[in-house]
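Participant: Following this line, the structures themselves.
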Structure 1
């Protein structure tokens, strides 16, 4: 029994980590309700077996996603997660525990209640009233510098209104989101231009903030609202009038910052009344709200209550129930992905949930269909939490009904016989000429996280396939301007833009190319690891037959190694790679240093980068590349073996540790001067 529980515990931990990563990448597969159910099951097991809890458990860490594209920013005050519940009794129990503590300045407990907007957290720094930095939450302790992108959000003030906050350093935290009306207009624009529409507002927001071209971000209808003020120095830092969260909310309004409506509550009844009203009104709002954030108002009491490893004890998210409706499952249809995986989905009698008309919903796989007992013609319960893809969660209650689902034996796209590999739930089409697979591979290759070919949306790919102009990604680069100009809607400007987009994609980094090739089981993270290990695509191809060597690479297990070996052993894939080579696509050859030689200030030395390089705007990846090109090495942590710490703005604990150990510290100006002395542009 204990062995079974331990096995379930490890499975849950891995599953939750995977869903955390998918959510951070704006690609959620499950609803918030389903996620919270998994999380609470993990918490329950850990309560019974506290000796199993490790520092990297999902219950002990603030999950998030950080890439190497943007420079890291260490948060002076961690951006923590919130404990959450859907249960009124749990809210009353939480408030009951807090009410036992000393009451605040007004002689009674106070709580602020704020709408929990389903957006992306953002930290904005102001020095002497002027915006100097904007960072994502990241993993809660270290985020990413997206200042240039944040400056394009029209309602974020670049300079605050005049007041005592115009001296010193303050930090404003809030949520970036996309209004529903703007989201619909943006999707219509994308469809008109032949681009793939966004799945939901949060995905659109998260993806926009991570774009490399801030001019493109400026075209996205993003908005911001502030919910927390943190004072670091200056006249506000020790102001006793700001010991209440509500006073800080009022102050942010005076600064001219965009605020959302909030209210004060004094007990559980008032909190629940506000939650009930907001839930009743949620479908009339122009933004996605998935609950209420309840916070203790008195900041001194917050200090007394403290935090857990990942969440404050003085705040809670009281989540809304998932939206549900009953409708008829008209048919179970199947889509074919780029790897040949055949995935079932539900075609439904149209039903409105939360203001959206739903006609299709996910069913995941055959095992899930059998578990739910659903079949065509039956009445089913449909759930939609936030704007996540709707999901069939079971049969309608109180209805006697039975039916049968027969899995397909042939590919719905090409008619080839499907195969089901041993131990796998998914059936697959193995016909390499399958139209659906070709389409999927082309869409994936040109996607934002792969080769990022602007303008190569699904509609454009369909036009190319309908006219038999392309079979694989290599063919895209061989198309003449004349061929592009014959496509509907492609006039001179459109053709020019497409040629520029294709040319730009030839210089993408190796990890993007590896990911874009669509090797089964190789995601973005594994592609980055492989690129770092092998440096060039040719080196990876040469290593591919040696599965045992591949398994020594971090994040590459036996199944992934076998998949990589198989991919590069197939002649059809090597043919595509040769087409890409002939077209001039970069295969990741390491750039020579600008000076052509190592430099004594860098050669053989170990560097650590901390804070944000504001003056130069260099990302961590750019700075690391320059250091390595001059013979240096970059690591992530400071130790006695570290030679130099490069400290940018808002440098945190790494700078403190460097000073304690006596490690040399370079300011950004020092770093740029050293690069210039070595003949490398900063």
Structure 2
């Protein structure tokens, strides 16, 4: 059997002329996935998977507008993707795909590919299908077979037109990636959210002559709307229009010649774009979009962040958070059906266009050595996290969602059993862009949820749409970041929080603060865990997870971590894990207060060197405006002398003075955004000094 039937068991629907209205049901179509209405890690699932039709594979687009959440889908995506590959490489990719969890018709001309747009009213808790693509494109070489004009809706944006009209614009995907004679992708427009019509696309016009099959990721900048016109994988030329309702030649190609754009975002008064390069790695360019196209661009980052081995070749996610532009990479080459590639990295661009490595491999760059300031290797330590797929700023926290290719290995007899504990997308959050806390590493407990495909902030909280081409997309709602603590913390946390750790559940007491700035420092074969005091805490619990590894193309790679176990407890602000100094274990700490109440989990901490080399490298890269030797230059000299152990007291005093100067307004040593970084690093430097004074670590630079 290549497939099995989809059990449409709980769909409650009222069919209307041209639309469908669906109340969120209370049960799920998959017995082993969280039911609709269930809360997992603070999120609640609000619709039956696939809106009751497993062919609705990914929540490919999401937009809040006029009191509704709009969601665009793609259809039967694994079937369509596989058949497109079959037509090119019939012996490598047989159709239908040999997967027991995918349902594809034996005759590919019968694939149900008509993409849909749904909208949700949070007040009424009702879903309504407001658009379905017409199924009116003749399939070449067949008699009587047609395919949908749009097989996916891949991006939405609200744009105010020159006459003041506000309209919702939707980019689509054409079936021409399968059948090359199909028409080009369209842009739909709606002024009421119910009636959608394509903008003009007459023969000979720019929109008609588009070569590829996709229009995606609209961005608004300088009174223009920008779309990426790319392959089905998504990357290609950048289009712009100031009057998009006119369609046709109102759109112009504005990216540099022969440039393959993969993402775009507005930051610091400019339009930033990610440019694909399969050989050297992605680059980041910026423009003010002035003058005639193509605009003038300036390179900000090149060569995949100057990683020499397996650089990320394109950018998939860009998000402004706390005054920085965060960049999420793509390590997967080619189709997701292949399921393998390198892990994704993250960087962030600062207001002066300098950049920091958030997650990835340390490397030497034209501006000096860069270390991952989160402590994480690529993919959050998981080789199979091939995309940083979506990011968003919500309630003062940066949420980061991945595509986790471990799900694609579910039926692999060698990799599958090892990877089963980590199958499903990862979702992390951070309040400062450095210290990350996992929300789930298992797709909310559903291994078929392999990707976070859309995120949208609304007055009713954060909505998350999944990619799940096995049993249908899912939509999850998080009312507020505060609700992440929920009533209980389920342990072990790293297993995804679906209740399988319910025996270890503990009541959360809001009066018990969560430990902050947890570090795991290598020390003579041991791991020294250290953290800041948490108000209300009487003791601290230390939780540890050991790494998983898997073989990929003859190489053993990290595949994240298994379940966390309680490693120890202490009333101190440090704890030693004997024999773990050289490991890839990961830790988090929880405060324990009266009546055994516990706090939420701290950031994850991976074992890192106890030396101050990384701190000094980051501090040294700052553009200090300080000719005074009592500032950074003086502190640096004192730190270099302190390795003898003779000047720790005076070095500590100098660090404290510099930190105080940075905290005081108007000192002029650094811009405010950079001063925040420096204060964070100086606090860590003070911690290293204090640990050395207590003879817990040696004080060293290398």
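FYI, it's all coordinate maths here, none of it is from the lab. Worth saying up front: this structure is predicted, and the values here are computed from it rather than measured. Cβ atoms are built from the backbone, for glycine too; each structure is taken alone.
Participant: For which of 1, 2 does distance in nm of label points 7 Å out along Cα→Cβ at positions 156 and 364, calculated from the coordinates, equal 5.0?
Facilitator: 2
Participant: Comparing structures 1, 2 by mean count of other Cβ atoms within 10 Å over residues 460-467, which one has the largest value?
Facilitator: Going through 1, 2 one by one, mean count of other Cβ atoms within 10 Å over residues 460-467 peaks for structure 2.
Participant: While we're looking at this one, here's another question. Assuming -3500 is helix-only ellipticity at 222 nm (-39500 (n - 2.57) for each DSSP H run of 4 or more, over all residues; to 500) as calculated from a single structure, say which of 1, 2 it is.
Facilitator: Traced to structure 2.
Participant: Check the numbers for Cα Rg over 2.2 N^0.38 Å across 1, 2 and tell me which is largest.
Facilitator: 1
Participant: A value of 1, 5, 10, 13, 15, 15, 13, 11, 8, 5, 3, 1, 0 was computed for P(r) over Cα pairs in 5 Å bins from 0, in percent, for residues 380-667 alone; which of 1, 2 is the source structure?
Facilitator: Matching structure: 2.
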